[in-house]
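Just so it is clear, none of the values below were taken in a lab; they were calculated from the coordinates. On a predicted model such as this, the values are computed, not experimentally measured, just so you know. Cβ atoms are built from the backbone, for glycine too; each structure is taken alone.
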Structure I
Amino acid sequence: MSLDYEDRGPLSAIKDYAKFNDLDNFYHMTDQIVGEILADGNPEDEEYDIIHYFSSLNFANLEKFVVEVNNVFGDEIYIEDPDECFDEEYKETFFSVSIIITHPKLDAQAIYDEITKLVSICNEFNVAYDGWGTQFEDEE
């Protein structure tokens, strides 16, 4: 589950990553997502994989970002392989990566703390933080 956020425009238009990666916006989004998860009847004290999404026009910047995130978080995370993507609307190629952090329970404050660290690293390497979500496994 993740929430759509308003169109933030093309990555090529970003001039100031610190402004683009607006922590208050992501804290608000976190409150909304956590609220929806709980409103849907999901338990707060269950394990959740939080999937954070990132993008960059520059693959080298994304690689440096991933290395630094790995240095900061270590074994707490799983980093998926980066993807090369094409934005049809803005006609630009970009690179994306997802980072998964498992939480023993759904805790908004823990997610805020994660976002704060991740966004700081994003700003250092000119990477866009695209938000987070979680997926639910179908129990059969």
Structure II
Amino acid sequence: MKNLRRLNLDNNVLSDITCVCKLKTLRELRVNNNFLGTLTMDIGKLTKLRLLYLDNNQLVTLPSSIGRLKSLCVLRLNNNNIEDLPLSVCSLRQLKVLELKSNLLTQLPENIRELESLAKLDVRENGCLLEVVS
């Protein structure tokens, strides 16, 4: 599987995806509808990743290593328990879509405005979101 580019792990009972982080050629990773409570710091090793789908898990936070995914264009984190985003998210300069609907966000990083490629930011249904960057 050394040339694997797309991996769909949707609708399982996964609580850990550390082993996936060895697949350095991945461009798309789907892990929707699982039981992920955390992401390993090793997620940052997937530097060719362009699409990352993590909807409907139990994530509370993201590791700072997420900022190493410089090729990432789409990051979907809907329906988790995310309370805040690491500042490193703001270094994802290729990011076009950031979906954070139905989480527990109270604020967004101030530097999020530096994501000049960002075309879609969805933060609906974050009942605790107090401030959105203008």
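Observations on the structure shown:
- Identity of the structure behind 40, 32, 32 (criterion: Cα extents along the principal axes in Å, calculated), options I, II: I
- A value of -12500 for helix-only ellipticity at 222 nm (-39500 (n - 2.57) for each DSSP H run of 4 or more, over all residues; to 500), calculated from one of I, II, originates in structure I.
- Source structure of the calculated read-out (mean count of other Cβ atoms within 10 Å over residues 41-48, 11.9) within I, II: I.
- Here relative contact order in percent (Cα under 8 Å, 6 or more apart) was derived from just one of the structures I, II, and that gives 17; the source is II.
- Each of the structures I, II was assessed by FRET efficiency 1/(1 + (r/R0)^6) of positions 25 and 121 (r between Cβ atoms, R0 = 35 Å, to 0.05); the largest value belongs to I.
- Parent structure of the calculated result 0.8, given that distance in nm of label points 7 Å out along Cα→Cβ at positions 65 and 97 is the read-out and I, II the choices: I
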